[in-house]
1. Computing mean count of other Cβ atoms within 10 Å over residues 228-235 gives 13.8 for which of I, II, III?
2. Out of I, II, III, choose the structure whose coordinates give helix-only ellipticity at 222 nm (-39500 (n - 2.57) for each DSSP H run of 4 or more, over all residues; to 500) equal to -7000 when calculated.
3. For which of I, II, III does distance in nm of label points 7 Å out along Cα→Cβ at positions 20 and 308, calculated from the coordinates, equal 3.6?
4. Say we calculate distance in nm of label points 7 Å out along Cα→Cβ at positions 52 and 76 for every structure; which of I, II, III gives the highest result?
Structure I
Amino acid sequence: MVTIVANTAWSIVNFRTKLVNSLSQDGYRVVAIAPEDEYTNSIQCEYIPIKLNRMGLNPFDDMRLFFKLKKAYQQLKPFAVLHFTSKVNIYGALAARKLNICCINNISGLGSAFIGGGLIARIQQLLYRFALRYADVVFFQNADDADYFFRRKIARPEQSTILPGSGVDVDRFSPQPQEKSVSFIFLMISRLIKDKGIYEYVEAAEKIKGKYPDTEFRIVGFLDNSNPSAIKEEELDSWIEKGIVVFLGRMDDVREAIAASECVVLPSYREGTPRTLLEAASMAKPIITTDVAGCRQVVDNGKNGFLCRVQNSEDLAHKMEKLMLLSEPARKNMGLKGREKMKSEFDESIVIKKYLEVLKRYRP
């Protein structure tokens, strides 16, 4: 048996379904553990609910999580557990160690709080350093994060492997015909929090619309009120009322929104490897993102998109205008190069193959 643990059922459904199915096809019994949400019924394997406060700082809540995971592992007796997201990585690794279970952790990104210093960052790094001593394998989603952990002796190179993010289903996210539009459409797909670069996107949109009034700036996403850097609802309402952005809300399937756009933008401050950019590039759309860890490896600057400076709306607007001024064949060629890059470097099958190889190595 293999157990998959994450901090939301949503993430298992959206990011791990193909992994779950591949494990099942390979003969593994798969059990998912995650908090209940509206995606619970879409999990395609056995499921056990668990309470988890993903943004909370209460140490007693975290200890309860440790004991809940330990109890679940004792009952299920998996030979391996696959952990995703920080709290699960930390307390799941400790619980697995107590029971001598193979532990495979996935570091899907480092938030700004983790690398920005301060007491919370120091505590989180200390917990990771302690917990990862007991992980058999640590998957990183980019080389920058891996190097950060190695230099601070939080993880060891010999236990670590770099994955191309969560990968992308290149068959599902394939190029689609685009209806002609009078507007040049930019699209951002993200939680509406500061660290994703939402303010820079809106500021750049204002600059571009002042020069090219017909340009449209769309947003797919949701207000993540549990996150301390979430934007306020009244801010979003103000942007909509002023005509700066068009808000499409949350979408389970973003393919239609991507297909309708000319370019997908993510001005994030740091990522693991952003799935939305992989999906956009796989659909042969040029992308614009920041030259930061997690984002830069998705773009060959000038070939399948552009890199801009982080927290710099002026440079973001410049790159947006630069893309707009390209000829349609040049933009199409840029998108096709992105599609080729996704197929050769970021296909989800590469990620799944790595997991299957590791599990085979530890399978009793």
Structure II
Amino acid sequence: MVEKNISRKTYLTKNIGEFAEETVINGIKYLKVEDLRYGTNPHQPAAYYKPADVKTPIGNMEVLKTGKSGLSQTNLEDISYALNIIKFFEVPACAVMKHINPSGAAVQRKEETVKDVYIKARDCDPRAAFGSVVAFNVEVDRKTAEEIMSTFVECVVAPEFTEEALTVFNDSETYKLNKSIRILRCGNIKLIPKYTGEAEAAHHTVKVLADGSLIIAEPLLTNLKTVNDIKPAEAENKRAGHQISEKKASPEQLADLLAAWYVNLNVRSNGVVIMKNGQTLSVGTGEQDRVGAVEQAISKFEEKYKGEETLQGAVMSSDGFFPFADGVEAAAKAGITAVISPAGSLRDADVIKRANELGVSLFHAPERAFSHH
């Protein structure tokens, strides 16, 4: 990462230089990019590494504008999860991240501009978007930059920025609220793996346990590549017999279901994503029970969404199966008419039967998408 004149916080409690210049994990050599402003919290020193001899979209980011100090671990994690969402889309997409969860995400529909897409992503939860990391999969233009600078944002990352956009981001007199905004140019997002079977060893996730032990795992990827991979839910048990989802979803709903699933891959489980017209209307995160995740998402929409959409006709993604029909019932009561989730419950057939009674299109994803980050 290219960055100059970065001041260091003085309140770190130990010598940050203790982090090695290189290390090897799972047979992959990593080189230290830089010492970070801090880790998850200001009293936690941290350093940032990238695979050696490989040009990576995040590891080789270029800092076009820096704030008072460098990046933190959370900044980088937010950047990573944001790019992990927008990597799926060929049309303009935006993810607004806060504390390693998307507060909102959006995809272009019809003739929407990049600015329109950003507003959709932000207004899913504008309160949470305060101090967020914002990522785009396309060039950021002047009008989008002006909209970003109208509220407080910590970082903006994109593959490119127009000169006019950079002028706006550097205008600290006009935009005093964001005078310390960080602007980062990422590398080729297409290098980030998307689908099952694409990951190499360097993409494995590493989880450090409390005693220093490590868990090295394949990354969370998906088998859903297009709307043609979305199949109607089907299951059988003794109580309900053989059941298959009967209600058809519209092409627009299928596109939203696929987009909601891609967002859901990057939401802390139990996670639920409600979407309509390419916009997340609510992102429910971190609940301990499935129906609670649905109820939380609906409640967040009612309390925090700022926009013109309603839940009527919206779609919903769930990263885990529904153990009972109550989650689908809560969604249907709110106006949601299409749902995607993995199979796996002993009561899958019961849930499908109830969805048919409620007029809800139910689809089974080919994998579970728990993200316990």
Structure III
Amino acid sequence: MSLKKALFIDRDGTIIVEPQPSEQVDSFDKFEFIPGAISALKSIASLDYELVLATNQDGLGTESFPYDSFIGPQELMLRTLRGEGIEFDDILVDDSFPEDNKPTRKPGTGMFSKYLSGEYDMSASYVIGDRATDMRLATNLGCKGILLDDNNTWADIAEFLRKGERRAAIERNTRETQIRVCVDLDGKIESSISTGLNFFDHMLDQIAHHSGIGLQIEAKGDLQVDEHHTMEDVAIALGTALLQALGNKRGIGRYGFALPMDECEAMVLMDLGGRIDFSWDVPFTREYVGDTPTEMFRHFYKSLCESMQCNLHIRARGENNHHLAEAVFKAFARALRQAVACNPFDYELPSSKGLL
């Protein structure tokens, strides 16, 4: 079972404006959201984090509203966010005075004890706040800290978190191969490929270049036996990394592409919907192109399809076998580019079922 992740979000100065000099939201006329907070929270609410509101302030002046028919500013904030589909999984409040020195007061970790029990991956969790104390809290919890300031707005934070989810690294070590693959679907890492097979490297480079993803592959295999294990295990590791980088798949394009190359044409149909189906119709007429056996291209894509958990149908025609292979890899790359493209303002799953 995988560990949970959390976003610990400060309130005053981070979600809502902290009035000066009182630092207390004790009336509605002082209640104001930080610019961009609502849209950013809506964007990241669909990610695989629990949202935790954590504050050292009191309940936003609820004592100033003695009648049951009125709600305090905190409840107004929560209801406003709820109306945009933003729900906090937990709300942590310690309203002690700084001089009390209580361990439950941030940056102390006392009120975060449930998150330190081993059920949460704190190294993959974040504290979001506007003060140095929030960043110290992140250090104390073993989290990463994200400081909201003039140089790092809520829009920047949402983009960072959403795109940070679209990266994965896989290591696959067997008696036959040692494979390391790192994928960034938004191209934020420099691509590098080395498998020991020069033409295969050239083809994998087409995926990186034409898909727009960042792709790092380092493979060492028993090429003295033959090429099978290396190409198969690269496919398995690459497909697994792509699947992990897709995360919950919200906002992706899902489907894919076809293209011509000189005298060749290639069609790649792709569906990242989670069901596996593979079709291959590419007639090679040579046993090898360069140092790579053409029979292994089918097996490479079949293994990739299965580890990506997708539908993948590939058809190509042409006379030059180099062009034929390259057309397939370029068409696959372009299909992948369309299918993994993510609209940062689209939070829906691309499925009428509501599940992928």
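Rule-based calculations on the coordinates, nothing more; no lab input. Not measured: the values here are computed from a predicted model. Cβ atoms are built from the backbone, for glycine too; each structure is taken alone.
1. For mean count of other Cβ atoms within 10 Å over residues 228-235, the value 13.8 is produced by structure I.
2. II
3. Label of the source structure: I.
4. When distance in nm of label points 7 Å out along Cα→Cβ at positions 52 and 76 is computed for each of I, II, III, structure III gives the biggest number.
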